[in-house]
Structure 1
Amino acid sequence: MTRSQEDDRSRSRGVYAISIAAEMVSMQIQNLRVYERRGLVAPDRTSGGSRLYSPDDIDRLHRVRELLAEGLNLAGIAHVIALEERVRHLEGRLRRRDDRDPSEQ
């Protein structure tokens, strides 16, 4: 596993309790629960069912807050986030294609 893959895995591992996550993003705990129900974040769960938010989840919640401030509703935010993820995926595919040996193209 490369260093980049290890970093990606550690960024997606849940480490913050809901109260800490809410404080980090300046949101109310109940809002985080709503965003989870709406599919905007998917925190890990402990064996006891407690939510654990990852650094990636925290970034996502900051983005949700930004989009709310711009006037989007939760349905609109879900669409924007899905499109942003699709763009990142496609950009990654283009980078990998461009990084290949020119003789392979």
Structure 2
Amino acid sequence: MRGVFYVLSAFAVMGLAIWAYGQNDRTQRAKNETRELRREIRSLTEAINVQRAEWAYLNRPERLLALAEMNASRLGLLSLEGRQFGHISEIPYPISLTRRGDD
């Protein structure tokens, strides 16, 4: 009877060892995948920051003004002046948004 118990115990230990090895292997693969994803995220974040810097550089007001002046005749652009804009009192607001203090 003891012999059967020892054999079953040995099989149980081997089975648990195989299970533990599988869990360890899966954990290591998950850690490696996480490491790769973090590396990719860092790379993409850096690329986004570079693109934001380039966008800010290309959209400098003095550069855009020079481009607008250089291409104004070809594109039919007009210069912006204060008189081209209306006054805030000229904006027609819907009735539902006006103040209702007289109700």
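Each value in this text was obtained by applying a stated rule to the coordinates, not by laboratory testing. As the structure is a computational prediction, the values presented were derived from the model and not from experiment. Cβ atoms are built from the backbone, for glycine too; each structure is taken alone.
Comparing distance in nm of label points 7 Å out along Cα→Cβ at positions 16 and 48 across structures 1, 2, which is largest?
Comparing 1, 2, the top value of distance in nm of label points 7 Å out along Cα→Cβ at positions 16 and 48 belongs to 2.
22, 28, 25, 17, 8, 0 is what came out when P(r) over Cα pairs in 10 Å bins from 0, in percent, for residues 40-87 alone was calculated for one structure; which of 1, 2 is it?
Answer by label: 2.
Using semi-axes √(5λ) of the Cα gyration tensor in Å as the calculated read-out, with 30, 19, 10 as its value, let me know the right label among 1, 2.
Source structure: 1.
Of the structures labelled 1, 2, which one yields -20500 when helix-only ellipticity at 222 nm (-39500 (n - 2.57) for each DSSP H run of 4 or more, over all residues; to 500) is computed from its coordinates?
Checking each candidate, the match is 1.
Hey, distance in nm of label points 7 Å out along Cα→Cβ at positions 32 and 56 derived from one of 1, 2 reads 1.8; which structure?
Of the options listed, only 1 reproduces it.
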